[in-house]
1. Identify the structure, out of 1, 2, from whose coordinates helix-only ellipticity at 222 nm (-39500 (n - 2.57) for each DSSP H run of 4 or more, over all residues; to 500) was calculated to give -6000.
2. From which structure (1, 2) was distance in nm of label points 7 Å out along Cα→Cβ at positions 45 and 61 calculated, if the value obtained is 2.4?
3. Compute distance in nm of label points 7 Å out along Cα→Cβ at positions 21 and 69 for each of 1, 2 and report the one that scores greatest.
4. When Kirkwood radius over Cα pairs in Å is calculated for each of the structures 1, 2, which structure yields the highest value?
5. I have 23 for relative contact order in percent (Cα under 8 Å, 6 or more apart), calculated from one of the structures 1, 2. Which structure is it?
6. Name the one structure among 1, 2 that distance in nm of label points 7 Å out along Cα→Cβ at positions 5 and 37 of 1.8 was derived from.
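Computed from the coordinates by the stated procedures, all read-outs in this text should not be read as laboratory data. This is a predicted model, so every value here is computed, not measured. Cβ atoms are built from the backbone, for glycine too; each structure is taken alone.
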Structure 1
Amino acid sequence: MDLQVAKWGNSLALRIPSEIVRRLGLHEGATVDAHITVDGSLSIRLAQWDRRAFALELNEARNTMPLSESVMEELRSGARY
C-alpha cells in the first residue's frame with residue numbers, strides 16, 4: 001500500500017488508511033515507535049509501555065541531576081521570621 005507524505009505545519013505526516021487504523025487498534029493520540037531498519041525502510045509499530053525501560057530512563061535522569069541542598073531548606077535559610 002502506497003501512502004502519501006503531506007505537509008502538516010512545519011512537519012511531514014503520513015495519513016494512515018482507516019482499515020489499517022482499525023486492524024492495529026490505533027486511535028487519535030496513540031503513541032507509536034518508528035525505526036529505520038538496516039535496509040533503509042521505515043517500521044512503525046504501536047508503542048507498548050515498558051516498565052523496565054521507563055525505570056532505566058528515570059534512573060539515568062536522576063543520575064544526571066546535581067545533588068544540592070533541599071529547596072525548602074534554601075528558602076527557610078533566607079526567610080525573615
Structure 2
Amino acid sequence: MEKITVNSQIINDIAKIAPHLLNFPKKRMWIDYDNDADVLYISFKKPQQATNSEMSEDGILLRYTGEDIVGVTILDASRR
C-alpha cells in the first residue's frame with residue numbers, strides 16, 4: 001500500500017473547508033478529481049444516475065434524479 005504524506009498546509013486547508021462540507025445537502029459523499037480535465041466530481045449517491053442537470057454560469061454542474069440532488073461537477077477546479 002502506498003504511503004500518503006500530508007503537510008500542515010493541506011491539513012489547514014481541509015480544516016477551512018470542513019464547515020462548508022457540513023452544509024452540503026447530504027452527509028455522505030464521494031469525491032473524485034480528473035487531473036487531465038481539471039474536473040472535480042462530488043457524488044452523494046453511488047452509483048449516481050442523474051436524470052437531469054443544471055449548469056451555472058460559473059461552470060458548476062448540479063446533477064439531479066427527480067428533485068433530489070445526486071452530485072456536483074466543478075469545471076476548472078484547480079483555478080477556483
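1. 2
2. Going through each structure in turn, the value belongs to 1.
3. Ranking 1, 2 on distance in nm of label points 7 Å out along Cα→Cβ at positions 21 and 69, first place is 1.
4. Largest calculated value belongs to 1.
5. Structure of origin is 2.
6. The structure behind it is 1.
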